[in-house]
Structure formats: structure tokens, C-alpha cells
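Structures for review follow.
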Structure P
Amino acid sequence: MTQAPLIDPAQAARIAAADVPDAFATLGAHPDDGAWVVRAHVPGAEAVALAGRDGGAEIATLEPAGAPGLFAARLAERPAPWRLRARRGGDVWEIEDPYQFGPVLGAQDEHYISEGAHMRLWERLGAHPTTHEGVAGVAFAVWAPSARRVSVVGAFNDWDGRRHLMRPRGASGIWEIFAPGVEAGALYKYEIMAADGRVLPLKADPVGFGSEHPPATASIVRDLSGRDWRDGEWLAARAARQRRDAPISIYETHLPSWRRAENNRPLSYHELADQLVPYVRDMGFTHIEALPVSEYPFDGSWGYQPVGLYAPTIRHGAPGEFRDFVEACHAAGIGLILDWVPAHFPVDPHGLAMFDGQALYEHADPREGFHPDWNTAIYNYGRREVSNFLIANALYWLKEHHVDGLRVDAVASMLYRDYSRKEGEWIPNRYGGRENLEAVEFIRRMNQTVYGEDASVMTVAEESTAWPGVSKPVDAGGLGFGYKWNMGWMHDTLTYIGKDPIHRRHHHHQMTFGLVYAFSENFILPLSHDEVVHGKGSMYARMPGDEWQRFANLRAYYGFMWTHPGKKLMFMGLEWGQRAEWNADAALDWAALDNPLHKGVQTLIRDLNRLYRETPALHAKDCESDGFQWIEADAADQSLYAWARFGAAGDAPVLIAANFTPVPREGVRIGVPAPGRWREVLNTDAVAYGGSGYRPNSARDSEAVAAQGREHSLTLDLPPLGLTAFVLEK
């Protein structure tokens with residue numbers, strides 16, 4: 001009787017061609033009619049034997065079986081853990097056989113991933129150095145449900161997709177393999193065969209923790225375990241530092257261009273910790289907001305087209321060095337917010353687009369899945385695994401890297417199906433409307449999950465429409481963000497301040513209109529990178545008049561911003577009025593600070609931050625309507641404004657008066673919210689800031705003379721293009 005071959009010839013051919021859905025069903029050790037059959041695939045070998053791990057003695061010789069590189073033997077019992085000893089000519093080498101190892105993922109992981117409910121997704125997918133069944137290596141896992149075959153490839157297997165064919169995990173769509181001997185630092189990608197047999201361009205790991213320096217695109221195995229964090233004191237106090245009643249002043253930073261090292265090199269995370277963090281602390285900002293640090297292929301996107309959502313960009317260093325930067329922020333009392341981009345992703349061939357040969361992360365129909373403004377793909381928020389991937393990513397940055405908040409980019413583009421689309425270029429929702437209901441549900445679930453995990457963090461929406469309740473809790477019908485950028489305030493006030501003063505009387509309302517809705521959301525007042533790029537010019541260049549007047553306008557405008565309700569955000573370089581538009585390929589113009597006018601603006605920002613932090617009336621009720629009163633809002637012909645700010649009971653109120661003309665205003669009577677002695681605490685026209693020093697107002701007692709509906713008032717001399725603030729002395 002002829003014994004059946006140890007491997008079916010057709011199956012052998014499929015394995016040799018790396019066209020088999022589950023190599024683990026054939027390779028490795030399998031029971032067979034009371035015995036065990038061991039099969040191995042070692043491309044390039046002429047002979048293979050099993051060798052013991054402990055002493056290295058050969059256990060059995062495998063015979064060629066059905067196709068080049070395939071070997072098999074029938075044994076009486078399952079062999080002890082083995083290594084494969086391969087020979088070709090005079091060369092001998094040993095490898096661990098990946099097909100002798102059992103799965104790493106458990107059934108519970110499969111279940112939660114299938115349900116889109118695995119909120120620690122990064123702990124299971126991606127590449128994890130580990131010891132499995134007594135052997136050190138890396139556990140790889142990736143989601144590719146439409147793939148016919150998935151292999152992990154890297155220098156450890158000569159980038160050969162035949163050597164580490166991954167194990168499919170049923171309906172979950174997950175593929176996994178334990179690769180013995182692979183270590184942290186190894187380069188890798190996934191080789192995916194689509195359902196139609198096409199081998200796709202090699203894919204980077206969607207949940208990879210590291211990447212090569214662009215333009216190279218391989219993922220890098222990184223070990224995130226074992227971090228000894230030392231920021232417990234910061235984390236314990238974080239909730240109080242990020243509440244609605246806290247002073248929050250954010251320094252928005254593009255890390256690669258804040259400063260440059262030799263040869264125009266971006267600073268490393270360690271250099272940023274040594275230079276950026278002390279600078280921000282000295283300037284009095286409470287937070288740094290970094291433009292996206294998730295790995296991205298194209299420098300010109302500034303990070304807003306990320307491919308590696310789980311990988312801190314290698315441009316500044318490895319993940320451990322990024323964590324050092326986070327810890328340095330916290331040690332200095334500075335919070336770190338990251339710009340986070342769940343709105344879209346680029347279609348680079350190594351990225352998420354058509355990841356397993358099908359539209360997996362994106363919609364198949366370009367009317368839903370393609371963004372015409374940015375030529376990028378849009379996530380399919382209605383697919384539970386995609387939603388899970390994104391929400392877990394938000395948690396990943398907060399949990400694994402101790403980041404303090406996420407500013408979500410381009411929220412408006414997520415909320416509306418017709419965003420930037422013409423008639424016929426979009427598909428209505430199931431009710432016939434333009435709202436993207438799946439994106440709304442994703443946003444709400446993300447915010448609920450994040451705040452449910454840790455209420456001390458913050459999420460911020462860059463949202464430019466009138467969508468209601470962006471920063472209201474989900475259970476109150478809102479989207480659940482902690483804060484929202486006030487884009488309307490930014491647009492109106494920048495339009496006003498850019499006018500020649502002689503014309504400002506006709507645009508007076510642009511400085512007051514923001515108070516109509518200022519307390520409808522928890523607002524942040526943003527002067528962001530978007531306002532100093534793409535031909536808009538610098539903030540300095542937007543100001544009218546000669547050099548002195550431009551600086552005066554800028555100082556007065558900054559004073560208006562810092563004394564207006566709302567948290568503050570300022571992009572780097574604006575704090576000294578850089579004259580050139582922001583260039584992401586070069587450092588800021590630090591030499592400008594040799595000019596006393598630029599230095600004066602920087603000094604003003606430092607003092608504004610100090611005043612804002614130390615004066616409860618200027619921050620405690622940023623988001624409450626009883627924290628603000630107009631004193632004078634209708635003096636359009638004089639371009640004059642006056643208002644008061646209030647804190648909690650017992651906090652001294654603040655009176656602010658602004659003159660947005662180059663004409664000094666003498667003897668202006670301004671009503672005060674309470675009688676008493678008022679002391680000047682801010683004058684943007686001070687000589688120290690580069691101003692004229694026109695008639696500084698000494699401390700003075702209010703008079704029982706009615707003005708602007710108040711029983712008491714002060715007589716003030718208001719400087720040209722200047723803003724003054726007074727606090728009531730107790």
C-alpha cells in the first residue's frame with residue numbers, strides 16, 4: 001500500500017507561491033493517524049533538519065516535499081520545541097520555525113475587535129516584542145479582512161513574503177504571527193495578497209509605533225513597555241489646570257520649524273525639551289499645542305496628512321524620546337496638546353488606502369470617501385472597526401504618552417457630507433440631509449470614551465460652522481468636546497484690525513459681535529498657523545499704517561484678545577510680530593528680537609500671560625456670561641470700547657478701555673462697575689512694549705459721576721492705538 005504524501009502537491013505549490021490563506025494549517029507539527037507530521041518551508045534550502053533548542057542535537061531529518069523549499073517528516077510523537085537547521089552547499093544556518101508557535105491573540109480579543117469595542121487596540125495589533133512559549137521575538141497582528149494572504153516582511157526574512165505567512169483569525173479579519181528572534185528596532189511591512197490574487201504594494205503597519213525617516217516608509221518595531229513615568233504630580237493636578245475656570249493660554253507650535261539646528265536640521269525631542277519647554281514657561285503660556293506628530297510622509301502637509309497614527313514622527317526622535325519631551329513639559333508645569341487628524345488620510349501606496357485590496361478604512365464611493373480639497377481619503381466612520389481604530393488611537397496618545405489633550409482638526413469637514421462639494425458630488429444621509437450622521441456618532445463616542453477614561457484631559461474642536469453644542473456634553477445633546485475654537489471671533493476681529501483706522505468706525509460691530517455668542521460654547525480664541533500662511537501674510541503685515549502704527553495696532557489687538565472672554569491660543573512667532581509669513585521649511589526669525597519693537601511685543605505677551613494667569617476676573621469666567629459686561633460698545637466714531645471682567649465673589653473686577661485710532665483720547669469718562677480705587681495693570685502703549693508712553697494713568701479713585709449707565713466713573717487718558725486695563729483695589 002502506497003503511503004500518502006506528507007503534503008498535498010497542490011498545497012505544496014500554493015505554499016511555495018505564498019498563495020495560501022492559512023499556512024499554519026499545513027506547516028509546523030500536526031497529528032496524523034496516530035503519528036505526527038512536521039512540515040517546514042525554508043526557501044533556498046537544499047536540506048533541513050530539526051534541531052533541539054537546548055543542546056542543538058538533530059531530532060530528525062526532513063525530506064523534500066512537493067515543492068522547492070518544502071520539507072517534511074513523519075515522527076512517532078510531537079517533537080520537543082525545535083529549531084530548523086538548513087543547508088545549502090557548504091552553508092549552514094539555523095532559524096526558529098514560526099509555525100511551531102500557537103496564537104498570541106485570545107478569543108476575547110477577537111470578539112472585542114470584531115465588535116469594534118477593543119479600546120486597547122494598540123496592545124494587541126501592531127508589533128510587540130514579547131516572550132512567547134519561552135522564546136523571545138515579536139508578535140505581529142494586522143486587520144485585513146478582505147485579504148487572501150498576509151505576510152510580515154523585513155530584513156529579518158530578506159523581505160520575502162514566503163517566509164512569515166500570517167495566521168488568519170476567522171471572522172475578525174485579523175492576521176497574526178509570532179516571529180521568533182526578531183527584536184525591537186527591526187524594519188518591517190506587510191505584504192498583502194488581495195482577494196483577486198494581486199500582491200499589493202508593501203504596507204506600513206496601521207498600528208505601528210515607529211517609522212523610518214521619510215521618504216523611506218517601513219515601520220519599525222518599538223518596545224513601549226517598561227516606562228518609569230515621573231509626572232504623577234502633574235497628572236494629579238491636571239484636572240484643575242484644564243477646567244473651564246482655569247487660565248489656559250496655548251502656544252501653538254510646528255516642532256520642525258520653531259528652531260533649527262545645524263544644517264537646517266529640525267530639533268530633536270530632547271533639544272525641544274531643553275529649548276522649547278523653558279521658553280514657553282518663561283513666556284507664561286500654560287500649554288504647548290503641537291501640530292500633528294503622528295508619522296506623515298510629506299513635509300509640506302505639516303503633519304495633517306498622517307499615515308502612522310500610532311507612531312510619533314521620527315523627524316525628532318524615537319517614541320521614548322517623545323515621552324521624554326512630554327515629561328519635560330509636565331516637569332515645567334506645561335500641558336501638551338496634540339493636533340489629531342481623524343478627518344482624512346493620504347492615499348500613499350504604503351498607507352491605509354485600499355489596504356487589503358478593498359476600501360477598508362475609507363468609503364468605496366468617492367462621493368463619500370474622497371476629499372476634493374486635499375486629495376485625501378475620508379474614514380468610513382460607520383464601520384465599527386474603523387471607528388474603534390480611531391477612538392483607540394485617541395486613547396493611545398493620552399494613555400501611552402501622557403498627552404494632556406487632543407485638538408481635533410477639520411471637524412466641519414467631518415460633520416457635513418456636502419463639505420466643499422458641488423451638487424451631485426455627495427450622497428445625502430438616510431434622512432435625505434447633509435449631516436454626516438456616522439461622523440457625528442463617532443465624534444460623540446470618541447469624546448464619551450476619552451472623558452470616561454480620564455476626565456482630566458481635554459478635547460478641542462477646530463469647527464468653523466454654527467453646529468450647536470459642539471462643547472456641550474453628549475448626554476445634553478452636544479458633541480462632547482471640552483472646548484471649541486472661536487473661528488468667527490478670529491475672522492471678524494482680524495478683519496477689523498486690518499482696516500485703516502479712518503474706516504474702522506464703519507466696522508465697529510466686528511469687535512463686539514463675538515459677545516453675542518461668546519458663551520454659547522467653551523471657546524478658545526485662536527490666532528493659529530492658518531492665519532499666517534498661503535499668502536495671508538504675517539500678523540504684522542496685516543496691520544495698517546507705518547512701522548510704529550503696525551506695532552501699536554498689533555499690541556492693542558493682543559491686549560484685546562487677552563482681556564476678551566475665552567481661552568487663548570497663539571501660533572509661534574506671533575508673540576513678537578514676525579514680519580514674514582510662516583515658512584515651515586525654515587526656523588522662525590529669531591534675529592528679529594534684536595529690534596526693540598519686536599522685543600517689546602514679546603515682553604507684552606509675557607506680561608499678558610502673567611496678568612491673565614494671576615487675575616481671576618480675566619479667566620475664571622471665560623465661559624460664563626456673568627463674567628463680562630460692556631461699558632461702552634457704541635462709540636463707533638471714536639473707535640473706542642470699554643468693558644469689565646468679573647471672577648467669582650470676592651475677586652477684584654477688571655476694567656478695560658481700548659482706543660483703536662492713532663488719536664489720543666484725553667479726559668474720556670468711563671463708567672466703572674464698582675466704586676473705589678482703580679489701579680492700572682496694563683497699558684499696551686507703555687515704553688517697555690515699544691509704545692509712546694503717552695500719559696500713563698496713575699491709580700485713582702472713582703467719582704460719583706454717572707457714565708454709561710453706571711453711578712460711578714473714572715476720567716482716563718487713552719493712548720493712541722492702545723489698550724489699558726485697571727483692577728479695583730481691595
Structure Q
Amino acid sequence: MKVFCGRANPTTGAVEWLEEDENYDYHQEIARSCYADMLNDNDRNAKYFQGIRAAVDRVKERGDRAIVLDIGTGTGLLSMMAATAGADFCYAVEVFKPMADTAVKIVEKNGFSDKIKIINKHSTEVTVGPDGDMQCRANILITELFDTELIGEGALPSYEHAHRCLVQEGCEAVPHRATVYAQLVESQRMWSWNKLFPIHIQAEDSEKIIVSPPEMENCPGAPSVYDIQLNQVSLHDFTPLSDVVTMFSVDFSKPVSRASAYYTVHLEAIKSGKAQVVLSWWDIDMDPAGLIKCTMAPYWVQSTSEDIPWRDHWMQCVYFLPNEELVFQGQSVGLTSFHDDYSVWYKLQKGRNEDATTAIQVESPVCRCQAHLLWNRPRFGELNDQNRTAQYLQALQKVLKPNSVCLSISDGSLLPVLAHHLGAKEVFTLESSAVSHSLMQKIFKANHLEDKIKIIEKHPELLISSDLEDKKVSLLIGEPFFSTSLLPWHNLYFWYARTALASHLTSDVTVLPQSASLHMMIVEFKDLWRIRSPCGTCEGFDVHIMDEMIKNSLDFRESREAEPHPLWEYPCKSISNPLKILIFDFQQTVPEHTIKNEGIINLTKTGKSHGAVLWMEYHLTPSISVTTGLVQVSNEKDYCQWTPHCKQAVFFFSSDTGSEPPIDNPSAVAYTLSFNPKTGNVIMDFKLLG
């Protein structure tokens with residue numbers, strides 16, 4: 001059966017109606033899931049198995065039958081662990097039907113069908129009784145409902161319901177408890193992901209400063225956590241202002257409440273500085289004594305940083321305080337952690353003597369300035385990158401003329417302000433959404449430019465001459481940046497916009513950037529390869545069926561494509577030289593013919609060929625280029641250095657080469673890449689050569 005799906009094409013800007021297989025969304029969900037990452041997390045799996053064995057033993061020692069409820073069973077792995085440990089029966093709940101069907105097959109293949117019942121429901125819909133899904137309440141509760149923020153996947157509502165309706169009072173729980181930790185820090189780098197810093201422009205007559213509007217200065221920011229691999233953040237990038245403190249714990253063996261709550265910890269500043277950011281993580285104790293522990297603590301907290309387990313399904317949290325607060329060494333401050341059903345946030349109170357019970361309100365932060373709705377955290381960092389801004393200033397100075405009529409095309413870009421301060425005669429900016437229009441109005445007003453730069457809220461193809469006051473554009477500029485872009489080439493929407501505006505441009509129009517190029521390099525990942533690596537067996541259980549399920553979804557039509565990853569968080573080494581693959585000439589309109597390149601890239605270093613990384617470079621002028629990818633081929637640790645402001649595209653090479661035997665030590669990679677102007681897609685194919 002086929003279904004029609006409507007979606008906006010991020011590259012062409014067109015709304016497309018495509019005929020898709022009815023299983024398209026399911027395959028996308030599986031292909032991009034973290035199941036493989038979890039199955040390859042040996043530390044997590046071993047700790048769960050130890051905790052489950054201990055829980056079953058405690059129940060058996062009391063002379064009771066061990067009845068397990070496993071919520072969010074996925075592959076059925078934890079239930080199979082429980083059955084192996086001696087549980088009498090397991091009820092394994094999985095709401096995602098394709099996953100539940102797969103769990104049935106995996107359980108059967110491993111010989112546990114008589115001990116494990118898969119229930120394809122949300123746990124809050126499970127019934128207990130003679131005619132129910134469960135014959136009786138369970139006395140062991142096993143779950144893996146956690147995300148990086150601990151509660152973001154609905155753990156609290158699920159636990160609350162389970163204790164009320166599905167498990168016995170005083171049940172065993174694996175994990176037994178979770179503990180959330182926090183550390184107050186000053187970090188100019190991290191703070192640049194949340195606020196817009198003043199931008200200095202050296203114009204001919206004087207220095208100009210772009211300031212952020214007061215709404216942005218006082219905005220508490222986006223309500224969502226910024227989850228990253230803190231183990232890739234250098235100690236030079238932040239200054240601890242407090243020791244690590246325990247914020248709160250949740251005992252999963254007792255009734256759990258989903259109600260909003262807060263916890264205040266009084267701490268003493270160990271250094272003077274600006275309190276800007278709270279770094280947070282959690283650990284889980286698999287047993288009541290806390291002898292079996294799985295921790296997300298970053299390297300500077302752990303006793304040894306050499307053997308820290310790598311995982312991508314659980315990382316660490318960066319929380320931004322509503323405002324930066326100056327604290328002094330030895331000063332007592334109160335750090336308060338709030339949570340609702342699904343999210344956590346923090347506030348800082350100075351001094352111990354405040355009446356916290358009346359001063360504290362449990363309200364989640366909401367962006368009031370609209371910047372956090374349009375710009376994500378890396379985008380804030382990009383706008384605050386002084387070196388990057390200097391490149392655009394230098395390029396604009398080369399192409400601007402006193403009579404330039406300038407039009408900017410990017411979402412919420414500061415290029416129009418740069419162009420005005422550098423002397424453009426007239427400046428227009430094309431904003432495609434009400435949010436970007438409103439934000440730019442605020443920025444222009446804060447800088448007294450509301451009557452200097454005209455905002456046009458239209459899509460390029462709808463622009464008419466009167467929008468530009470019947471003038472022709474002599475300088476078309478863009479970073480380019482569009483909030484709908486996921487993969488590097490999605491920002492080629494600038495090219496389509498330039499094409500749609502052709503009739504509004506002078507015959508000798510200057511376009512900045514003048515062109516773009518797509519680059520590629522073959523790499524060996526330190527750890528990221530695990531998210532796409534078949535598991536085979538996990539803690540002795542055969543999960544090949546899951547591997548096959550993921551492979552089928554990855555191979556399903558366009559699922560076998562590049563995927564976006566911020567590679568500054570995922571160390572990799574180059575095993576080929578970087579190579580320019582495709583060129584896009586913005587001085588010309590989008591061509592009708594496909595742009596294609598094929599060839600062979602030699603592997604210049606030894607290593608495992610995990611995949612190809614692709615990125616764009618924008619050539620502002622013949623001598624000034626801005627990269628969205630590679631900054632340095634090799635740093636002091638021999639790893640590649642990537643720009644932190646953008647995600648790069650990663651195409652993982654399949655470990656399955658079909659009928660041909662796998663190549664252990666390839667010497668080269670054959671590639672074919674083509675850009676289809678009609679769809680805006682980059683189609684790619686790779687083959688490892690011996």
C-alpha cells in the first residue's frame with residue numbers, strides 16, 4: 001500500500017507530495033534509532049545483568065516467586081536476563097509495534113517464549129487480573145526509560161502508574177535509584193551558545209557595535225536541555241565555580257510522583273567568577289547498596305579517564321542560567337533544580353537567608369525574545385564567532401560599493417547590519433517566517449536601524465518589484481543559513497532563492513558567496529561507528545534479528561543516506577586526504593542538468609574505513625572561504641578538528657557487501673556523487689576497493 005506524504009524540501013523550498021510506502025516512517029524510525037548504540041553499550045548491559053541477578057536472588061531468598069515487569073523492553077534483552085537469572089515469569093511491555101514483534105521473535109529464538117510475554121501496549125494501558133495482560137502484580141520492576149536528562153522520555157509518569165497499578169508494594173527495582181549531580185561553572189564558550197554577544201565593526205569613519213535587544217538580554221532562553229558529549233569539552237573551556245553536588249535522587253522501588261518539584265542545595269563558591277552554566281549528569285544504582293553503579297560522570301569527575309565507557313544514548317546536560325550572576329570565592333549560594341513531567345531546569349539564589357519557599361516558583365523557562373526559537377545553540381555560537389564575522393566583514397568590504405542595493409537571504413542573519421554599517425546605499429532583508437521577521441525587527445530597533453533596513457516577509461518566488469521599491473539588487477548576500485537545514489547541502493536553498501529572484505537582480509549583480517563546494521574525506525571513528533554496528537550477541541543472547549531489522553530499514557530507499565552529526569563531539573581520524581567533489585556556481589542560476597562527479601579516493605593512512613564525511617565550503621570571494629566542516633586534518637591528538645557550529649554529513653559504509661567477501665584492508669574507495677537540481681538531493685554511492 002502507498003500513501004501520499006506532504007513535506008517541505010529544505011533545499012528547494014518547495015512543498016512536495018510524494019508517494020511513499022506505508023512503512024516509510026517506521027523504517028526511518030528504526031534506521032535512526034539508538035537501539036544498536038544501547039546493545040553495544042557493554043557497561044550498561046553488564047550492570048543491568050548484575051542488578052537483575054541480585055534482585056531475583058533477593059526475591060527468591062524471601063521464598064517468593066519472582067514475577068518481573070519490564071517496561072520499555074525493546075529487544076526483550078532485560079527480560080531474557082531476568083529469565084536466565086531465575087525469574088519465574090516476565091511481562092515485557094513495548095509500545096512500538098514493530099519493536100514488539102521483533103522482541104517476540106528474539107525471545108523465541110533464545111528459547112524463552114514460555115517465560116516471557118511481550119505486551120504491545122503503553123505501560124499505562126496494561127491491565128492486571130485473570131482476564132488482563134498480567135495475571136498478577138509483579139514484585140520486580142525493570143525499566144530502561146531514561147534519556148540524557150533522566151526523565152525526558154516520560155520515566156516519572158510511567159513509574160507513578162506502575163507503582164499504583166502494576167507492581168506490589170515494596171517491590172524490587174532495577175535500577176534501584178537514580179541520582180542527579182550538578183556543577184556550577186563559568187564558560188564563555190558555553191554561554192555563547194545561549195546569548196548574543198556585542199559585535200564590533202570597524203567602519204571607515206568609526207567603530208560600530210551591534211547589540212542584542214533587551215528582550216534577548218533578559219530572556220531565560222529555550223526550555224530544552226542542551227545534551228552533548230561533555231567528555232569532548234576541554235578543561236580550558238570552563239572554570240568550575242563549585243564542587244560537584246548531589247541535586248536529588250529518585251528511589252524507583254517506592255512510589256514515584258510525576259508532580260512538579262524543586263530541590264535547593266546550598267553550596268560554597270570555590271572560585272570567583274560569573275555563574276553562567278550548570279553542567280549536570282546522573283548515575284543509576286542497580287542495587288539498594290549502590291555496589292552496582294552505572295555513571296554518566298564526565299572525565300574530570302571520574303578517578304580514571306582512560307576507561308570511561310562511550311555511549312551516545314546517554315550523554316551529559318548543559319543548562320543555562322536565566323542570567324549570569326557574579327559570585328565570589330567562599331560565598332554561599334543556593335542552586336535550585338526544578339523538574340516537571342519531562343524536563344529539568346536550574347536557578348541560582350544568592351545567600352542562605354532568603355525565604356525560598358515563597359520566592360521559588362516552579363515554572364519552566366520560556367523563550368520571550370524569539371531568538372531561541374529561530375537560532376539553535378550552535379547557531380548562537382556561530383553568530384558569536386568573531387573570526388567568522390571578520391571573514392564576512394572582509395568579504396563585504398571587497399564587494400560593497402557606495403551605490404550598492406543589497407538584499408540579504410538567510411534566516412535571522414546579521415549580514416544586513418554589517419552591510420549597512422559598511423556603507424551600502426540601501427539594504428533589504430528577506431525573512432521567510434514571522435518569527436525571523438519579528439526577531440530582526442527587535443535587533444534593528446535595538447541598534448536604531450528600524451528605518452535603515454527594510455524587512456520583507458515573503459518567499460523569494462513571491463517577491464514583486466514594489467517590495468524592493470522598484471530597485472534592482474546589485475549585491476545579493478547570504479551566509480547562507482536556514483533554520484530548516486539538517487544536512488550541509490540543504491543551505492543550497494540560497495541558490496534556489498537566487499534563481500527565483502533573477503528578474504530583480506542587475507545584469508552585473510555580485511553574489512556573496514559567489515560559489516560553494518562539497519568536500520569529502522574518509523575517516524575512522526573512535527566511537528561513533530558503534531551506533532551503526534551490528535551487535536550479533538549481547539551478554540550471551542542472540543540479537544541477530546534486531547541487526548537484520550536495522551539493516552533492512554537502513555537499506556530502505558533513502559534511509560541509506562548520509563546523516564547529520566556534530567563531529568566536534570565524535571573524534572575521528574582521516575585516512576584519506578580531503579577532496580573537493582562538487583562545485584555550485586551562485587553567479588549562475590540553478591542548472592537543469594545533474595551535477596555529478598565520480599572517481600577513486602586513495603586511502604593514505606592505515607585505519608578502519610568507517611565512512612565518508614561530507615561538508616560544504618562557501619567561497620565569499622576568490623580569496624575568502626568559510627567552512628562548515630573540516631578546520632584541521634590533524635590536531636595534537638591526531639584527530640580531525642571540525643567547526644563546532646555545524647553538523648557534518650556522515651555516510652557509514654555498510655559492513656554487508658552482499659555476495660562479495662568483505663575487504664579487510666581497503667586501499668581506496670570508489671565514489672559517485674550527484675546533485676539533482678529538481679529534488680535538491682545529493683545522491684551518493686561508495687565501494688571499498690582492495
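Taking FRET efficiency 1/(1 + (r/R0)^6) of positions 46 and 278 (r between Cβ atoms, R0 = 25 Å, to 0.05) as the criterion, the top-ranked structure out of P, Q is Q, with the highest value. When distance in nm of label points 7 Å out along Cα→Cβ at positions 438 and 606 is computed across structures P, Q, the figure 5.9 traces back to Q. Suppose distance in nm of label points 7 Å out along Cα→Cβ at positions 158 and 286 works out to 6.0; of P, Q, which structure was it derived from? The correct label is P. Which one of P, Q has P(r) over Cα pairs in 10 Å bins from 0, in percent, for residues 302-381 alone, as calculated from the coordinates, equal to 17, 39, 24, 17, 3? Label of the source structure: P. A value of 62, 24, 21 for semi-axes √(5λ) of the Cα gyration tensor in Å, calculated from one of P, Q, originates in structure P. A value of 13 for relative contact order in percent (Cα under 8 Å, 6 or more apart), calculated from one of P, Q, originates in structure Q.
Source structure of the calculated read-out (Rg/Rh (Cα atoms, Kirkwood Rh), for residues 166-597 alone, 1.02) within P, Q: Q.
Every read-out reported here was derived from the displayed coordinates using simple, explicitly stated rules and does not represent laboratory data. All of these numbers come straight from a predicted model, not from anything done at the bench. Cβ atoms are built from the backbone, for glycine too; each structure is taken alone.
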